[in-house]
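Below you'll find a set of structures to go through.
Read-outs: derived from the displayed coordinates by stated rules, not from any lab. Remember, it's a predicted structure, so these values are computed and weren't measured experimentally. Cβ atoms are built from the backbone, for glycine too; each structure is taken alone.
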Structure P
Amino acid sequence: MHISEGILSAPVLFGGASLAVAGTLIGLKKLDLDRIMEVSMLTATFFVASLIHVPLGPASIHLVLNGLLGIMIGWACFPAIVVGLLMQAVFFQYGGLLVLGVNAVNIAFPAVLCFYLVRPLLAAAKTRPLAGFIAGSGSILLSSISMALSLAFTDIGFLATAKITVLANIPIMVIEGFITMFVVSFIGRVHPELLWGAAK
């Protein structure tokens, strides 16, 4: 899900950076300081899950778990994902500093959208698994589409690569859907208040 350095045009980079700053500021404003530990653990989970990746042209496919972050911490997933991506860029050269904003928006904004989409389904125990699957798979689908649009807006020549990237992420959509479904179901049984901590 990382776009490499030297791929995107300046307008796309600037637009992504601007949106990432805006999303991060909103996330920090909405962040409850009592939940810093939870946000930190989810940031670490995102960081580790994204380390195992399969290169695919100018991007790569791997576990992201942004749907889980969206459900658990809402808008706070923006600063969490920015920190995770920054650490990956600095320590492992995944993505890069110039594309940090675009990569952050491509991953975090779908997580926030899925948070609002599935929030009504989290109230009942019967619909929580469905909420988890929709958030897990839907966030990957939206992220891959967003990444494809970033490439397409840079150069129409990337259109074929963009289509391949979306198709290549279909298995990840299914896998993340089930992972998020099981995690949300488990948390709903043992600590359901964690699922509502972001709903403010």
Structure Q
Amino acid sequence: MMMNVRIHGRGGQGNVVAAYLLAAAAIEQGLYGQAFPAFGAERRGAPVVAFVRLSKQPVRRRDQVRSPDFLIIQDEALSHVPGVLEGLAPSGRVLINSSRDSETVSQEYGMPMTSLPATRLAKEHLGRPVPNTALLAAFLTLTGTFPVEALIKALGDRFTGKVLEKNTNLINAAAAQVEAGSWKEQLHAASA
């Protein structure tokens, strides 16, 4: 009855913020959410991992997500780092920030992956290469866990004005780039 998500990124990409936003959006929808990071050196560019658990029941586990149902990779270069792709549930899915198409990326790694040019979209809409919001919008659209409006609401608790407006535009652009509900089957397998 719990969905486990592991997010891999680098310092400065909004990895930890992404985890907290996803949990906050879940809570906004009446679910239980838990998010926390794990990182070594706190510096820009250093690898960062964040964990998210979403459930209809209270979340009591407090350990790292070792067997995620879903992986979100904010920097494609990290997919070559040992351990990043490990532990993915048999029915799990990977969303990766890449300018290459999903088929090419899937063939390279030998597993189904959905790619999104999140950095490019972020630069276009935010003027900064921060892919977290775009990837979360794509993730919610793919899984249908809850509507992207919940993510916009969670962002509204952190940002206002132009920043919120730009992020809302980014969310809508990212959501339009993936097939809505195409991961629903995996979502049901994860929550079974």
Structure R
Amino acid sequence: MKIIKMANAMFHAQGIKEVKMDDIATTLGISKRTLYKLFKNKEELLFEGAKQAHAEMVEKAKELIRLSHGTMEIILALYHFYLSQIKNVNKSYFRELAKYPAVVEERHKHSRKNEQKVRAWLESGVKEGIFREDTNFEVLLYILKENLTFITTTTLFDNYTIEQMSDTYILAYLRGVSTPKGQAIIEEYIKKTK
């Protein structure tokens, strides 16, 4: 739906707090009354936007998985895609999400599903000889999830982009749990994507 897509773009660019329902209606060329007939409040619009964005990301991720060869390439391709989706989002958007519990819960629900898939890929990577067998993937997934939350919500590193911070955190962890074979794949991937 055009309204959801436009509102999402505005929330991402300006932050949730800065975007008023009036602004969305004006941008779309519709009355505020019409907008409120469709969405009872900003949280409902934000929730629907998060659902739509997630559905689009899932479709793109399926395509990337189909085109990738091997576990490490899948993980790196998905990481790169996710980063491309969030790197231009205003950091205040992530901070302000905490004020919308229904949206936060929806994101957590998707996150839990994704963790199961990532865990399966990591275990598959051990079989492929690209990840170390002595890695505690439960701990790793927890650390990665918490770091991603920290990266997108902290004000400590406002001088750095989400991309710079993610590369430092995530790629360092991936290198640390990878075998020399896995590290070689990571380095090759970095050369190709820089």
As an exercise: distance in nm of label points 7 Å out along Cα→Cβ at positions 78 and 158, calculated from one structure in P, Q, R, equals 1.4. Which structure is it?
Q
Quick check: -25500 is what I get for helix-only ellipticity at 222 nm (-39500 (n - 2.57) for each DSSP H run of 4 or more, over all residues; to 500), calculated from one of P, Q, R. Which structure matches?
R
Per distance in nm of label points 7 Å out along Cα→Cβ at positions 70 and 102, the highest-valued of structures P, Q, R
R
Which of P, Q, R yields 4.5 [distance in nm of label points 7 Å out along Cα→Cβ at positions 6 and 142, calculated]:
R
